[in-house]
1. When relative contact order in percent (Cα under 8 Å, 6 or more apart) is calculated for each of the structures I, II, which structure yields the highest value?
2. A value of -12500 was computed for helix-only ellipticity at 222 nm (-39500 (n - 2.57) for each DSSP H run of 4 or more, over all residues; to 500); which of I, II is the source structure?
3. Quick check: 12.0, 38 is what I get for Rg and Dmax of the Cα atoms in Å, for residues 23-78 alone, calculated from one of I, II. Which structure matches?
4. Taking 13.5, 41 as the value of Rg and Dmax of the Cα atoms in Å derived from one of the structures shown (I, II), identify that structure.
5. To test your reading of the models, identify which of I, II gives 1.04 for Rg/Rh (Cα atoms, Kirkwood Rh), for residues 7-46 alone when calculated.
6. Hey, distance in nm of label points 7 Å out along Cα→Cβ at positions 31 and 55 derived from one of I, II reads 1.2; which structure?
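Derivation of every value follows stated rules applied to the coordinates shown; laboratory data play no part. Quantities reported herein were computed from a predicted structural model and do not represent experimental measurements. Cβ atoms are built from the backbone, for glycine too; each structure is taken alone.
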Structure I
Amino acid sequence: MEKISPFLLLVGSNLFMTYAWYGHLKDFRAKPLMFVILLSWGVAFLEYCLQVPANRIGYRFYSLGQLKVAQEVITISVFAVFSAVYMKERPTLDYLWAALCLVGAAYFMFRHVPAMH
């Protein structure tokens, strides 16, 4: 479970990050920019509370490159669901092509590189 916990924490952190970056476009577009910036900083704090431990735990089992590529795969996955479900935007085939490129990147990062720690 400890080897999987970094990825679960990264999913949680990406939920907060995606909302901090894009949720205001739907929920707070009529609010002043400074209000939205401060609100987003607060949400981003929660993201960091998950991401920092995820990377600290993960670095015991995975290389820095492996953690980064896993983060990107999780980011585009969370973003695709967020944009479709929350923002009601229809994903295009470009999402699929981008995701496949990231899956390819993950394959190459995890196939021969032994875990560092």
Structure II
Amino acid sequence: MIYIGTDLVEVDRINALIEKWADRFLMRIFTSDEIAYCQRQVRPVIHFAGRFAAKEAVKKALYSSGWPDPIPFRRIQVRRDRNGAPVVRLEGIDEFPRVSISHTTQYAVATAIVESR
């Protein structure tokens, strides 16, 4: 069976959280590799928002599949493959969700797909 999760994030909301909580927010949600990647971009907040949406979409897909345990944001790592496509790795979990991320200056959206084995 295939399970899908989607999330839409307002970039300004993520920006407000970063401005209010700074490293406390970033370190709670993102891995150090994700933070480094986003901070190298021209508009880091857009990339943080995209990764946040991807993590939420992955959680929704896994929970809809019947996943029983809480999934901390930092266990979900969003990287890029050699072609620039997002790739998700879950620390300590054998599932490999597929994810797609898109963003504008105002919104970031992500969709995740998990196939049960």
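1. II
2. II
3. Value 12.0, 38 for Rg and Dmax of the Cα atoms in Å, for residues 23-78 alone corresponds to II out of I, II.
4. II
5. I
6. Structure of origin is II.
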